[in-house]
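So, here come the structures, one by one.
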Structure 1
Amino acid sequence: MRNIDFSKYFWQDEAIRLRAIQPEDWESHYINRFDSPARRLLECAVELPPTVTEAKSFADRYSDFSSNRLMFTIEDLDGENVGGINLNSIDERNGTFSIGIQIDRDHRGKGYGTRAVHILLKYAFFERRLNKFNDSVLEGNEASAAMLRKVGCVQEGIRRQVYFTDGRYFDSILFGLTKEEYVERIHKN
């Protein structure tokens, strides 16, 4: 295959690139499932032990953008897989959506998640004509809450004691960001 010129590619910035999940990405998904603390924050529960069959099925199911959950692999500009992100809960009628993200343990704290969220926000707001980003984090997920605030989200509320995990009930912290707020924020920077 010829070399690709990514200099004008929408799905990247100065440090990361989003690409379609490929069937061979199953291994990263499988390995990430062994990070139980991170998966608990993401799924609000302890998952059953990972299986190769599930991981391969996951990579196959989302490799062609055919569902309402648009799944991407995040890679650095050297092509190393650093995590995954998805655009989900897309409601075209009301213009709302959510984003799910997981950065691999070895790549956390480097800003990759924030960068990937910005790319998906630009796509959702300026290409899909969506108007409102809604998200939530499990009480105690300070890294995700900080990242949402960093991209401009406002804490809109708390749904009390909605998730049971680790022997107790946890709150869900609700965040939101409108297109208008996002445009105002990017024009300030």
Structure 2
Amino acid sequence: MRSYSKNRDSKPVGRKLGGISRITVRARPTNPHQCLISAGGRLLPGALGRSGISARKREGDGATPLAAMRLLAGYFRRGRMPAASRLPLLPIRADLGWCDAPADANYNRPVRLPFRASHEDMLRPDRLYDAVIVLDWNVMERRRGRGSAIFLHVARPGFAPTEGCVAIQPAAMRWLLPRLSRRTVLRVVR
């Protein structure tokens, strides 16, 4: 299942919106599970992994990788988040999953459900994946056990920790989406 194709459901983005080439993510000094995100001249609050930031990311450790990651593509829930972006965006279908089983050949790739190996269901009952952007962590050059499903997505209320992703408020995601492209790099720093 290829997930990075052009989305025909995406709305065209007006030329007046400036693109963002760099997003910088830093842990909050008082809370290593939360972050401050600098993007397009704005400072946005966000959430990090339950284990904070790590330079030695491993599958299941709950850490957000200390890395510069390109934005590859994304998914959205129809009726919950606009699909206007310079990034290729696909609607989330009920049969979309993401493999997180290091021993499986589909590790850190989208998969069609039902799927035999361990995976994440992308059509979540909560709103976290109303918009989800795939970050280039262990995607283009995969290494088993190095971590999977590292996304930029919608945060839980109160910015509760993620499993290793970066998460932002829904309003911040709506503001960011039209300004993102494949040239955007999300840099997690200390």
Structure 3
Amino acid sequence: MLSEIRGRIKRKSPGKIWLEVGSLVLEITVPLTLTETLPPPGEEVSLPVCLWIQEGVPEIFGFGDEETRETFKLLASLSGVGPRLALNLLAFFRPEELEKAVQTEDLKALSRVPGIGPRRAERLCVELRGKLALRKKSPARPPVYEEALAVLRNLGFSAREAEEALAQVFSGEEDLDELLKKALKRFSPV
């Protein structure tokens, strides 16, 4: 699966860029607002991308950052949205603005996007409300937690078992040894 493409911009037009990658030139569809912010032809760029195959035809979509790509994938997967409408939404809203519009049910703002009327805007709010919150990254865990997780995995516990045990005993005060002792007590019969 494609995740990121690095190459030299050969040409660009509103909503499209042609990226020279080795001996290939790839046509990449991008949000209109991204076309304006990309450097001029001849410059090298690296873009997070998403390969979309519809009716057997592959198309590459490029984005300015990972969060926009993940929002695109979420939007495009919704019933009745697809990649074109998802791009339209991302041309009007940054991911955090879209989330705010959905959470506040700003149907007027959503309806300004070509292809979205009041009914579709309402449906988008209903479908996206929970999904946008779930998409948010969980906060980074402290290194001691990650180390303990790795040790438990190396001892043969599944990821789920290790996560559950650590979640029950971790307070943020423990060193690695203490954390492992507490977690291992969860697995031993009483």
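Readers should treat all values here as calculations from the given coordinates under stated rules, not as data from a laboratory. Note that the structure is a prediction, hence the values are computed from the model and not measured. Cβ atoms are built from the backbone, for glycine too; each structure is taken alone.
Here FRET efficiency 1/(1 + (r/R0)^6) of positions 53 and 165 (r between Cβ atoms, R0 = 25 Å, to 0.05) was calculated and came to 0.05; which of the structures 1, 2, 3 was it taken from?
This figure was derived from 3.
When Kirkwood radius over Cα pairs in Å is compared over structures 1, 2, 3, which one is greatest?
Evaluating Kirkwood radius over Cα pairs in Å on every structure, the highest lands on 3.
Next up: With helix-only ellipticity at 222 nm (-39500 (n - 2.57) for each DSSP H run of 4 or more, over all residues; to 500) coming out at -1000, pick the structure among 1, 2, 3 it was computed from.
Comparing all candidates, it corresponds to 2.
Among 1, 2, 3, considering only relative contact order in percent (Cα under 8 Å, 6 or more apart), which has the greatest calculated value?
Structure 2 comes out on top.
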